[in-house]
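Take a look at the structures listed below.
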Structure I
Amino acid sequence: MSYQSFEDLEVWKRACQMAVTVYSLLKDCRDFSFRDQMQRAVISISSNIAEGAERNSVKEFVRFIHIAKGSAAELRTQLYIAEKVRLISSSDCLHLVEELKKISKMLHSLAVSINPKD
C-alpha cells in the first residue's frame with residue numbers, strides 16, 4: 001500500500017464525510033447526551049485512522065484501524081436506536097449504515113494490506 005499521509009486515504013476521507021453528515025443530521029437533536037455519544041463515535045473513526053497512520057509502526061497502525069472499526073460498529077448501533085426513537089429517518093439510517101459497512105470493509109482491507117498476517 002502506498003500513501004504519503006493519512007489525508008490520502010479514501011477511507012479517512014469517507015469517515016470525515018460521515019462525521020460531517022452525522023453532525024448535520026443531529027444539529028437540532030435535543031437529546032444532548034445521545035447526540036454527544038454519536039458525535040464522539042463518528043469522530044473517533046477518522047481520528048483513529050489518522051492517529052494510527054502517524055504512529056510510524058505497522059502494529060500500532062493496525063491496532064488503531066481496529067479501534068476505528070469498533071467505533072464504526074458503535075455508530076451503527078446508535079443509528080439503529082436513533083431510527084427507532086425517531087431521531088433520524090429510516091432512509092437516513094439505511095444510507096448511513098450502508099456507508100459505515102463500506103467503511104468497515106475498507107478498514108479491514110487497509111489492515112490486511114499493511115499487515116498481511118492480520
Structure II
Amino acid sequence: MSDEYLPQVYERFRTRFPEVAGVLDSLGVAADYSGPLDERTRRLVKLGIAVAASSEGAVRSNTRKAVALGCTETEIEQVAVLAVNTVGFPAAIAALSWMAEVFAASSRASSHR
C-alpha cells in the first residue's frame with residue numbers, strides 16, 4: 001500500500017511522536033491477534049467500527065486495506081449498508097461516498113500501472 005494516501009497530519013504526528021506511534025502500532029498488532037478472526041474479517045469489522053464512528057479517515061483507510069486484501073466493492077459497501085439501522089442513514093451514506101472515492105482512486109492507480 002502506498003503512503004501517498006496518508007494524511008499529512010498523521011505523518012507529522014508519527015514524526016513528532018515516534019514513541020507514541022510505535023506503541024499504537026504495537027497495540028494494533030496485539031489487538032489483531034487477540035482472537036480467531038482472519039485478517040479479511042478483522043478488516044471488515046474495523047471498517048464497520050469506522051463507519052459507526054463516522055470517521056472519514058478510518059473509513060478511507062480501512063476501505064483501502066480491505067481492497068488490498070481482495071475484498072470486493074460489494075462486500076465493502078455491505079458494511080455501510082449494514083450500519084443503516086444502527087448508526088443511521090446519513091452516516092451510512094457518508095461512508096458509502098468515502099468508499100466510492102477510494103474505489104475510484106484505486107481504479108485510477110491500477111490503470112496507471
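Structures I, II were compared on distance in nm of label points 7 Å out along Cα→Cβ at positions 66 and 82, and the highest value belongs to I.
Looking across I, II, the calculation of mean count of other Cβ atoms within 10 Å over residues 18-25 that yields 11.0 traces back to II.
Largest in mean count of other Cβ atoms within 10 Å over residues 10-17 among the labelled structures I, II is structure I.
Structures I, II were shown, and distance in nm of label points 7 Å out along Cα→Cβ at positions 26 and 98 at 2.8 was computed from II.
Sorting I, II by relative contact order in percent (Cα under 8 Å, 6 or more apart) from high to low puts I first, with the largest value. Identify the structure, out of I, II, from whose coordinates helix-only ellipticity at 222 nm (-39500 (n - 2.57) for each DSSP H run of 4 or more, over all residues; to 500) was calculated to give -24500. The value was obtained from structure II.
A value of -1.15 for log10 I(q)/I(0) by the Debye sum over Cα atoms at q = 0.22 Å⁻¹, calculated from one of I, II, originates in structure I.
The numbers here are math on the coordinates, done by the rules we state, and not lab data. None of these values were measured; they are calculated from a predicted model. Cβ atoms are built from the backbone, for glycine too; each structure is taken alone.
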